[in-house]
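Structures incoming, each one as structure tokens.
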Structure P
Amino acid sequence: MSTAPKVAVVILNWNGIKHLEQFLPSVLASTYTNLDIVVADNASTDGSVAFVQSRYPLVRIIENNENYGFTGGYNRILTQVEADYYVLLNTDVEVTPNWIEPVIALMESDAKIGAAGPKLKSFAQQTHFEYAGAAGGFMDQFGYLFCRGRIFDELEEDKGQYDTQQEVFWVSGAALFIRKDLWHAAGGLDETFFAHMEEIDLCWRLKNMGYKVMYCPHSVVYHVGGGTLNAESPFKTYLNFRNNLLMLKNNLSFWRALWVIGIRFWLDLLALAKFLAEGKGKNAWAISRAHQNFVRRLFWKTKPNSLKVKGIAWQNLTGYYSRSIVWDFFVGKKRKFSELDKKALR
């Protein structure tokens, strides 16, 4: 029997039969010795379950009775999965054969590493990093997110410039490794989010609990991106703007959240105006709806839950950028991570 830690790769699927046909074989070709592969289905109607059952009978299938989104889907499925490590993997990701071993070796080397992620490259343009995670995620003082290898829509070519493993602020939910015990201790994903940024909220929670989030360049995967919601979707715009505010509220102290969120409202209004100027009225309205929903939630009575983790806020600042990435990118014309002010990076 293998002495390697047990790893469960859990692929959350909703009507993703085309991606399962294309990318599930690469997951099955993984060389890790103590591995379970689970397809977690969110009540698909496209024949996904029947396809996996007929083509890959050894793959375990767990079905939800309805589509609970990324957050609710994983929260329900992972109560039924036993392993030392969970890997949350998107259906639209192609993995390399030895993508698991380096990440598990890294996490086994330090018990304070709570989560980790591989290098995320573009499936369509495999010489370049991919938007969702690139070479590890960072956050600026106003909650705007960026990566080594990707700032806003500017994607860098991978020339080995980020081939050093390091602690970061967050890693992508497209391929997220997390200790099983910490997944449950942190309360899983916040189901208020439904989808988008929920993994960043989880990573931040782990950091506030005193754990590290690591980027592992020795593991490489290729991500299509936009597999469920494309970049121009007003619903995606709504989720991104609303969830970013929720994440700030969840993880910052009250007074700091009040200050940061106040500034963010004004900055978001600039984004709304930009959408209007580009003739994207539905996306502009999505930002307005995001603000309205967020404000309403401030006054909703919520029952206590495991997401209210009692950590030490801002105990771990690694991956935090104390400047404005918006200013540096659009005004300072700094298009690459390597051009940012190193003194402002924790």
Structure Q
Amino acid sequence: MRKGIEDKMKEEKEIKILAIESSCDETAAAVIRNGREVLSNVISSQIELHKLYGGVVPEIASRKHIEKVNQVIQAALDEAEMTLDDMDAIGVTYGPGLVGALLVGVAEAKAIAYAKKLPLVGVHHIEGHISANYIEHPDLEPPFICLVVSGGHTHLVRVKDYGTYEILGRTRDDAAGEAFDKVARAIGLGYPGGPKIDKLSKEGNPEAISFPKAHVAEAPLDFSFSGVKSAVLNYINGCEMKGISYNTADIAASFQKAVVDVLVEHSMKAVEMYHTDKFAIAGGVAANSGLRKAMKAACEQKGIQFSYPSPIFCTDNAAMIGVAAYYEYLAGTRHGLDLNAVPNLKLGER
């Protein structure tokens, strides 16, 4: 365990952290006690606004964060029945993400930390997603392997300890969630694509169409989803050129199966390679019912402990940032008022 964290968890008084998340299109704040107890978790979503454009518009997202961030923080404090004077630290996402959106949260966190003389703890967004699993699984502790799968990321991560990570595999092109959004747009479902494809796929036949499942020969744990996305587009175009009707539910189900099969296959390969008995999923696509069902079955078959967050903790939220901030706080991580947004921040960087 990271030096001193276990001892501090036993010795430290009750620690309450106000967390702020604004990396994309959700303005969120939460109050977390002792790393695993969520006292409040408030999310202001911009989905309805960005639906008009078929995806997130960065400038609009940033402006909406500015409008909402103070309200969301106050709502989180009210829900927890606390004030800023009750907080022991401020945690905030500082990367990766949309730079303008990140800057809003970082500036807010720095202002509060300065005004209240509180420690400031910057958190990596992916570390937050991984840490979401600690909220509802009190027995889950490192080491374990986690599949982080969202609109911007598809990573297989070896969680060696709290705050200590090794990336085992990553996407070479589109993230899984990005592929879901693009396919959803192609079959007329609109934004956000992931939940809509998941819902429609329940009405289709996952065996109706055979879409490709890409593998990277020299990196067996890496992913590639641009090929299956292109295959779906080519299938639709081919049908339209020939005047053949196609079933959108079958396309959704077959596409989802192709993606899920690869995610499960690579995940189980990582489990075997690293001889772990604990596996978790995280990120927005971790809320996908097909993925959860297939991954649960695969883990049960191998006798592996499987953890996954509730859907509310899969999408971007501040509770997960507060959990990650708690363990960083115990490890002695502190950031100064020169903390800046880092849109391309790599996992493990500080």
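Values in this text are rule-based calculations from the coordinates and carry no lab data. In this text the structure is predicted, and so the values were computed from the model without any measurement. Cβ atoms are built from the backbone, for glycine too; each structure is taken alone.
Tell me which of P, Q gives 3.7 when you compute distance in nm of label points 7 Å out along Cα→Cβ at positions 218 and 242.
Among P, Q, the structure yielding 3.7 for distance in nm of label points 7 Å out along Cα→Cβ at positions 218 and 242 is Q.
Out of P, Q, which one gives 14.8 for mean count of other Cβ atoms within 10 Å over residues 106-113 as computed from the coordinates?
P
When distance in nm of label points 7 Å out along Cα→Cβ at positions 114 and 170 is calculated, the result is 3.2; to which of the structures P, Q does this value belong?
Q
Where does the value -11000 come from, among P, Q, when helix-only ellipticity at 222 nm (-39500 (n - 2.57) for each DSSP H run of 4 or more, over all residues; to 500) is the thing being computed?
P
If distance in nm of label points 7 Å out along Cα→Cβ at positions 18 and 146 computes to 3.3, which of P, Q did it come from?
Derived from the structure labelled P.
Have a look at P, Q and say which one yields 0.60 for FRET efficiency 1/(1 + (r/R0)^6) of positions 154 and 210 (r between Cβ atoms, R0 = 35 Å, to 0.05), as calculated.
Traced to structure P.
For relative contact order in percent (Cα under 8 Å, 6 or more apart), which of the structures P, Q scores highest?
Top value of relative contact order in percent (Cα under 8 Å, 6 or more apart), among P, Q, belongs to structure Q.
For volume of the Cα convex hull per residue in Å³, find whichever of P, Q sits highest and give me its label.
P
Between structures P, Q, where is distance in nm of label points 7 Å out along Cα→Cβ at positions 34 and 138 highest?
Largest one: structure P.
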